[in-house]
Structure I
């Protein structure tokens, strides 16, 4: 079996798009929430979202933007940055595999073209409507942009999509199918369909206090705040990375995935199968739970998710520091797992625990210790978890490769 390491990262996020800026904002506990500005939301009780810190017109021509959804633009930019960070050439990656996760795909395009059909007639629908909106298009467009000719796939497991992609990419290299995989996720659903759709499910926070809207594990939590962006990682076979003297952010040493098979949106209250995903990750890593020093929780700020997760952490991970960085970034849906994997690697490399900001009211149903400020701590093993609608549970463990950092 091959060892699998991370040699490049790139991202578009509400907390910034460079490693230095993201690291700084994680350490100071920056709140990336803003009032929704993409559309007139006067008929919605949802006031805030975490919009990506970027102007796409700085990177693409108007013609290019007419031919791609925001979700693909995010993915392409993050992938370019990840490749640059890895110091691999386009020639070296021409046979690389690519696996990209997304929860919804081109939802903005779907909304725009549906409105056009209803107001101007269906014959006015753009010929780019279908290719801009299908879920696999971000993976395809990154492959086109970077010239990737290896295995190409898209992971769609709701909010677990991009962490599922990372698990699949890890196994892809571990089992010898390829020695390089470009992997991650992208999401861009801050639009009327996205906001009103999740609001109708009572999944979104309707707080009018920007500092009390995204409050994972807090007793007063009432729903998540939507974010957007992309996270891309370059995974590489260890011996190859070492031979070319690549910077190694960390090694993936274990991963697990399970399905609740219970409900289309709610997690199983016992947490049995979410726990099993974490246990499977530990088993494949050949370590026990006491080795995990930091867990980047799914921590959505919804009543049931945070309760279920807390039960698992209280029982099995009493030695670990736990935080939800969604308190700062909002919930990037299918891209959240990839961004949070990157955040976990940044924490691992810089030896700190990111905070859960704006946490005030302890909830007896979430009996875990929460740090509201960043904490300095030497780290060797970190875990990141994602739980998706439909009962998808994924857990990935990273280890510091000390001789390479």
Structure II
């Protein structure tokens, strides 16, 4: 954007409020973006062009942006070659709308104060959602404890906060974990920091009571990477980062003492018959995805068609059928073929390159957001949520743009 427009307070405030509206609507129904977000985005771009600037200059466009353009082309190609186009239209629209949301933020949300305020709002929302999640858990806990059961890991399928699978909900909360952390690090007020610490504790407890092994591993990866990157790239902030981890984890572990048996069983990973069957089932699904890839190697079966293909081209199977790939990387291979593997692989590599480049600059937010992206990448090996749940896809693109976007400091959102 040109210099005059980028510092127009009314324009920037309107862009920020529009982004907030898009987030709210997208969480409710992402397809409503077609009628609400897209017309607004077009108006913003037209206004931008008429004031003498077209989006970003060539020097501001990152390799990640170029690869996202390629993702759009590949998604359309896979949709056209899909084995069942109606399913693929829906799946492709979700991705294209999420990418449009990403580029709207890349273009019109450029200031540190805008992102800082957004992170604070998301931290509060995450705390409220976590509190309600814990209420759902207490009802679930009372239901089984009242009849003599003490190990809740065998009854995870009955625990559905907000009507969601506990695995999906845990992943969504995992996407929100970095926002209180970054708010704590950037806030200069003790009372605010205490508030965000409480939000983080609520979130961690809400994730832990899902008793999801993949979520536990992802949490470990996030905090391990966070401390490692602070040690490498921001050593002067290492003590503060360690103090924050201590402040959030000690109360969290104390809160989990009543459920220590279920927590320990989850940490053992493959202790119960239920866990062993789940692990075996995942390997079966992974093999199934590889077989589908072998049958449709070029462009796959098309987005949204994994369940259809796995049911039609299944191998000998024991137990219940599930529509989930349980591994996002193999889902990409099955649904999008070689072209999908190449372009999404390039997307991941570009994120790693940008993340390391940004961390070398000493940006706090890049350390936090790159750590959570690595954690989510590990999480998607054990349970596929990115292409299944719109709210997670939206949050992931928000995290990505937070990592990629260069920020300016000379602007206050509400002053």
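A few comments on the model shown:
- For 19.9, 55 (Rg and Dmax of the Cα atoms in Å, for residues 238-357 alone, calculated) the corresponding structure among I, II: II
- Structures I, II, by mean count of other Cβ atoms within 10 Å over residues 294-301: label with the highest value: I
- Which of I, II leads on mean count of other Cβ atoms within 10 Å over residues 126-133, largest value: II
- Entry that produces 49, 25, 21 once Cα extents along the principal axes in Å, for residues 118-221 alone is calculated, selected from I, II: II
- Answer label among I, II for the case where helix-only ellipticity at 222 nm (-39500 (n - 2.57) for each DSSP H run of 4 or more, over all residues; to 500), calculated from the coordinates, equals -10000: I
- Among I, II, structure where semi-axes √(5λ) of the Cα gyration tensor in Å as derived comes to 29, 27, 18: I
Only the coordinates and a few stated rules stand behind these numbers; no lab work does. The shown structure was predicted, so the numbers you read here are calculated from the model rather than taken from an experiment. Cβ atoms are built from the backbone, for glycine too; each structure is taken alone.
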